[in-house]
Structure I
Amino acid sequence: MRSRYGKALKTAYLIALFGFLYVPIAVLIVFSFNESKSRTVFTGFTLDWYKNLFHNEMILSALGTSLLIAVVSSVLVTILGTLAAIGIHSMKKRARSTITTISHIPNVNPEIITGVSMMLLFVGFKNIFGTNIFGIPTLIVSHITFNLPIVIFSVLPKLRQMDIRLYEAALDLGCNPRQAFFKAVLPEIMPGIISGLLMSFTYSMDDFVISYFTAGNVMTLPIAVYSMTRKKVSPEINALSTILFIIILSVVLISNAAGERKEKKNRAQ
């Protein structure tokens with residue numbers, strides 16, 4: 001009897017948890033097809049908001065800017081974070097512990113502090129060089145800054161799980177250090193690298209606070225949405241959010257499926 005109630009309680013808890021997480025997204029998707037602009041009453045099905053979305057120059061321009069910054073910053077930070085993780089992993093225990101603790105600071109630091117500090121840094125550069133540097137370059141630098149720990153802590157666990165004898169065996173079989181890294185180490189840590197890349201891309205697309213302080217006159221998608229909330233959020237934003245959610249969900253599912261397929265293949269061998 002107790003086990004039955006225990007299972008029922010666990011099921012109810014999981015339903016409540018996932019409902020809390022995903023019901024708002026489901027409501028957003030449903031109302032992206034709402035005929036009226038009402039956010040509380042569904043009056044009929046329409047695709048007009050999706051059609052209007054592709055004619056809204058402000059939203060499309062902000063989306064293009066966000067995609068450019070997210071792609072560039074996530075690629076650069078993945079390279080830098082992977083190299084940093086390898087360097088941290090190769091350190092002695094005390095130094096590794098110290099650097100790991102320091103690397104955690106951007107994660108626990110409030111975003112508004114990071115945003116204000118980055119803004120002051122760029123203002124200092126502006127005063128030194130006498131030119132306004134705020135824009136896409138400052139956004140890319142700031143996004144790399146707050147995404148770097150994410151990549152580091154995605155790659156480090158894979159380095160810890162890796163058998164160091166793989167690298168040594170590659171050297172014994174005639175590889176130089178560069179070849180041994182690309183043939184033995186990189187495939188082993190690739191799941192962590194991909195995870196860091198996807199997470200940094202998502203965080204970059206989503207960021208508002210830090211971008212708000214470092215964007216200058218450039219408008220990213222979150223800043224555009226914020227400017228629209230002063231009046232009223234258009235259902236076109238619901239349509240755009242639905243498209244982005246489906247794209248990101250598809251990428252995550254494909255990535256997970258590829259990882260599971262690779263893991264099964266490794267087990268079979």
Structure II
Amino acid sequence: MPLCSNAHTHCSYCDGLNTMEEMVQAALSLGFHDIGFSSHSDTGLQEPVLKDIPGYLAEISRLRQKYAGQITITAGVEQDALYPVADPGQFSYLISSVHCLRNRDGKTWIVDHFETFQDCLEEMFGGDAMELVRAFFELSAQSVLTYRPQVVGHLDLVRKYNDGGRYFDETSPAYLDAAKSAIDAIIPTGAIFEINTGGMFRHSKATPYPDIPLLRYIRDQGGRVMVNSDSHELASLAYRFPEALSMAQDAGFSSVWLLRDGVFVEEPISALM
């Protein structure tokens with residue numbers, strides 16, 4: 001059976017283009033057995049984000065009952081590293097992601113947007129892209145150590161605008177050491193690193209987050225991975241899952257983790273291709 005599960009799904013409760021029910025119906029059309037919603041926690045900087053948590057949870061409950069026996073629907077949240085949710089116990093799982101960086105004076109930039117990424121690079125780091133990279137990966141690790149999420153979202157999102165090495169060399173020891181330090185800190189927590197195909201869909205990235213060299217390092221250090229689409233619309237719900245699984249195999253993984261019946265389980269890649 002092909003991979004028919006996604007734990008990183010957005011909808012109109014945050015910046016997704018479709019309603020939660022539309023995403024569920026799309027998942028059913030793809031033969032999904034599980035879908036986990038993971039609207040963005042409130043960053044205080046960007047809109048739209050998840051503000052109506054009671055409504056979000058109530059809609060998941062309604063759909064869970066409506067589609068019982070057809071698909072399992074799970075309530076997660078994508079928590080920004082600088083903006084933790086007040087009550088994580090309301091959700092079945094947390095995805096920890098870095099979208100923002102903050103200087104010592106408390107000024108915050110969204111590094112997930114091109115213009116503010118550039119502003120952050122110049123204002124916070126004086127144009128030193130490698131210092132931005134180090135800060136990004138350090139915050140990634142710090143967030144996981146503090147909040148103990150189940151999933152690590154798009155670990156190397158910092159390379160989103162770095163096509164052609166525009167800002168830094170992704171093969172350099174400095175870059176790889178920064179990423180590996182974060183991975184080394186995260187692995188003992190048991191958090192699952194997602195192989196995120198969202199950048200391949202929305203930004204024409206050639207590879208998912210994290211890229212193959214980091215996937216290999218995660219494997220060598222005994223880390224765990226899962227495939228997610230970070231879907232913001234119907235067309236991307238299972239985007240390039242077979243390729244992502246093949247990349248995991250190429251990196252040395254024989255199994256991945258996924259949502260099944262609302263819990264994270266490990267399954268062999270060979271059974272999902």
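Looking just at FRET efficiency 1/(1 + (r/R0)^6) of positions 54 and 214 (r between Cβ atoms, R0 = 41 Å, to 0.05), which of the labels I, II belongs to the structure with the highest value?
I
Taking distance in nm of label points 7 Å out along Cα→Cβ at positions 150 and 222 from the coordinates of each of I, II, which one would give 0.9?
I
Among the shown structures I, II, from which was the value -26500 of helix-only ellipticity at 222 nm (-39500 (n - 2.57) for each DSSP H run of 4 or more, over all residues; to 500) calculated?
Source structure: I.
For which of the structures I, II does the calculation of volume of the Cα convex hull per residue in Å³ return 114?
Of the options listed, only II reproduces it.
Determine which structure produced the value 0.00 for FRET efficiency 1/(1 + (r/R0)^6) of positions 166 and 230 (r between Cβ atoms, R0 = 30 Å, to 0.05), calculated from the coordinates; the candidates are I, II.
Going label by label, the one that fits is I.
Ranked on distance in nm of label points 7 Å out along Cα→Cβ at positions 86 and 174, which label among I, II comes first with the largest value?
II
From I, II, which structure was mean count of other Cβ atoms within 10 Å over residues 198-205 = 16.8 calculated on?
The structure behind it is II.
Looking at relative contact order in percent (Cα under 8 Å, 6 or more apart), point out which structure of I, II has the largest value.
Comparing I, II, the top value of relative contact order in percent (Cα under 8 Å, 6 or more apart) belongs to I.
Each reported figure results from applying straightforward, stated rules to the coordinates on display, with no laboratory input. Bear in mind that the values here come from a model prediction, so they are computed numbers and not experimental data. Cβ atoms are built from the backbone, for glycine too; each structure is taken alone.
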